[in-house]
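Next come the structures, one after another.
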Structure I
Amino acid sequence: MQLEDYFLFISEDDISIKGHRIGIDNVLFYFLEGYTPEEIKAVYPDLSLEKIYATITYYLQNKKDIDAYLF
């Protein structure tokens, strides 16, 4: 499975996690605030740790583009 398979690219400025109405920006907000994946799971109990880790990994591999998306 490719990392991109975890996400729904709705538009240039709207990326959500497949199967959820949660945008990657929501997960990354907590990650950038210093939350661990397990702590993020406590905030979003319906998200699997796999999807949380996939979101963080996607961010780290595409930091420049995702930073532009976030900020």
Structure II
Amino acid sequence: MNLTPLEGRSLVAALRTELDPQAASLFQDRELLLAPPFLTIPAVSQAVAGSSLLLGAQNVHFENKGAFTGE
């Protein structure tokens, strides 16, 4: 999913609306990590601040196109 920074922030806001009320029980024995595309990391970082959601990053690859992230 390749979202713009604004779309990424909106997605996290929607996730938080659903997950924040249940965070105490939902994240007691599990974690949820989001790994957005590089250009959306600053916006998503602000959106996850103060929540139980974790933020990670995807790797990069020298090929011009193809599914090379996450290996």
Which of I, II yields 2.0 [distance in nm of label points 7 Å out along Cα→Cβ at positions 3 and 19, calculated]: I
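Where does the value -15000 come from, among I, II, when helix-only ellipticity at 222 nm (-39500 (n - 2.57) for each DSSP H run of 4 or more, over all residues; to 500) is the thing being computed?
I
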Work out distance in nm of label points 7 Å out along Cα→Cβ at positions 27 and 59 for each of structures I, II, then name the structure with the largest result. II
Rank structures I, II by relative contact order in percent (Cα under 8 Å, 6 or more apart) and report only the one at the top, that is, the highest. II
Work out the source of 0.99 here, i.e. which of I, II gives that when Cα Rg over 2.2 N^0.38 Å is computed. I
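No value in this document is a laboratory result; all are computed from the given coordinates. Everything quoted here is computed from the prediction, not taken from an experiment. Cβ atoms are built from the backbone, for glycine too; each structure is taken alone.
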